[in-house]
1. To test your reading of the models, identify which of 1, 2 gives 7.1 for mean count of other Cβ atoms within 10 Å over residues 19-26 when calculated.
2. Given a value of 24 for relative contact order in percent (Cα under 8 Å, 6 or more apart), point me to the structure among 1, 2 it was derived from.
3. Taking 5.1 as the value of distance in nm of label points 7 Å out along Cα→Cβ at positions 11 and 35 derived from one of the structures shown (1, 2), identify that structure.
4. Figure out for me which of the structures 1, 2 the number -16000 belongs to, where helix-only ellipticity at 222 nm (-39500 (n - 2.57) for each DSSP H run of 4 or more, over all residues; to 500) was derived from the coordinates.
5. Suppose Rg and Dmax of the Cα atoms in Å works out to 21.8, 79; of 1, 2, which structure was it derived from?
6. FRET efficiency 1/(1 + (r/R0)^6) of positions 115 and 155 (r between Cβ atoms, R0 = 35 Å, to 0.05) computed as 0.80: which structure among 1, 2?
7. Starting from the value 14.1: which structure in 1, 2 was mean count of other Cβ atoms within 10 Å over residues 51-58 calculated from?
Structure 1
Amino acid sequence: MWIPDCKGGKMRKKSKYRPKNVRTDNLNWILAGMKKVGTLPKAGVSLKLKNHEALDELLMGKANRDHIDVLIAAFNIAEALYCINPNLGADWKAEIKKAQDAIHTLGKRCLDRPTFACNSEEREALRTGMEIHDAQLDECSVKEMEYALYFVAEVIRQKKARPILETA
């Protein structure tokens, strides 16, 4: 973008330099990254409530697409957390994979319907997956959760995630 100069009407180029934000309290920023997600009253508890509400709606047969999206995000984060830190459920890898497979087949089967319903095998896999995800949220730090969110976003951006709806 060109802006007029005060001296003689000559045009000069606008600088693209933008200063970075300055953290006013570095210590609290570092300490916040070390806190456990499950213990935070607003973030952790509301996240668990949202996940369990979506699972309950699915188990009652009243789930819509928004509820399924919440469950997909929860199981993607569960997988990302054990990829980032093996102490956060690498031994539960098979159960998390079963939960992801269950939500994937459920999504494909019920894609053209207004509500979603699951069978008994999917129900057990989803319950187990949600229990694992809750345990992970209780043990992971805010920093690990941020890395997990970034990890999931990168996998989706690189088109390595398996989509429910295939686009041409």
Structure 2
Amino acid sequence: MPGIVELPTLEDLKVQEVKVSSSVLKAAAHHYGAQCDKPNKEFMLCRWEEKDPRRCLEEGKLVNKCALDFFRQIKLHCAEPFTEYWTCLDYSGLQLFRRCRKPQAKFDECVLDKLGWVRPDLGELSKVTKVKTDRPLPENPYHSRARPEPNPEIEGDLKPAKHGSRIFFWTT
């Protein structure tokens, strides 16, 4: 029935939160972007195509799960260099990477040695990519309305306006 909005239940929305600060997110961003690229792009594709966040809850849960797994692996294998790195970013004022290159190098080395993850090159994560997905295309991906019927042709001769053109007022 139009006009009735079906909201998801609280159980559908319940997920474990990724409880980290902005410094932690910024320190992990490059490796996180490389490791969780597919779930993130699937979620963004779903949001763009569906135009309704309720239809993308499962994809959002996969993004959350990927982030939790990512931080668990970092904590398990490289907790000390990562903590040193994000603490440096946190105390550097504006969270500038250039002030924390030594802890960054230690963290990148640890991640490469223990997890086999290579830090992506600058600009690699922002390249345009084509996402291959198993989700079916939405029925109306642009959410466009039905087109109205065109105006009928005017029959007969059109006479000039009774008091002349209105262009007179705009040209003075």
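Taken together, the values in this text are just the output of simple stated rules run on the coordinates, not laboratory data. No experiment lies behind these values; they were computed from the predicted model shown. Cβ atoms are built from the backbone, for glycine too; each structure is taken alone.
1. Values: 1: 7.1; 2: 14.0.
Source structure: 1.
2. On the way: 1: 28; 2: 24.
Only one of 1, 2 returns 24 for relative contact order in percent (Cα under 8 Å, 6 or more apart), namely 2.
3. Working: 1: 5.1; 2: 3.2.
Matching structure: 1.
4. Details: 1: -19500; 2: -16000.
Value -16000 for helix-only ellipticity at 222 nm (-39500 (n - 2.57) for each DSSP H run of 4 or more, over all residues; to 500) corresponds to 2 out of 1, 2.
5. Details: 1: 21.8, 79; 2: 27.1, 86.
Going through each structure in turn, the value belongs to 1.
6. Working: 1: 0.80; 2: 0.00.
The structure behind it is 1.
7. Corresponding structure: 2.
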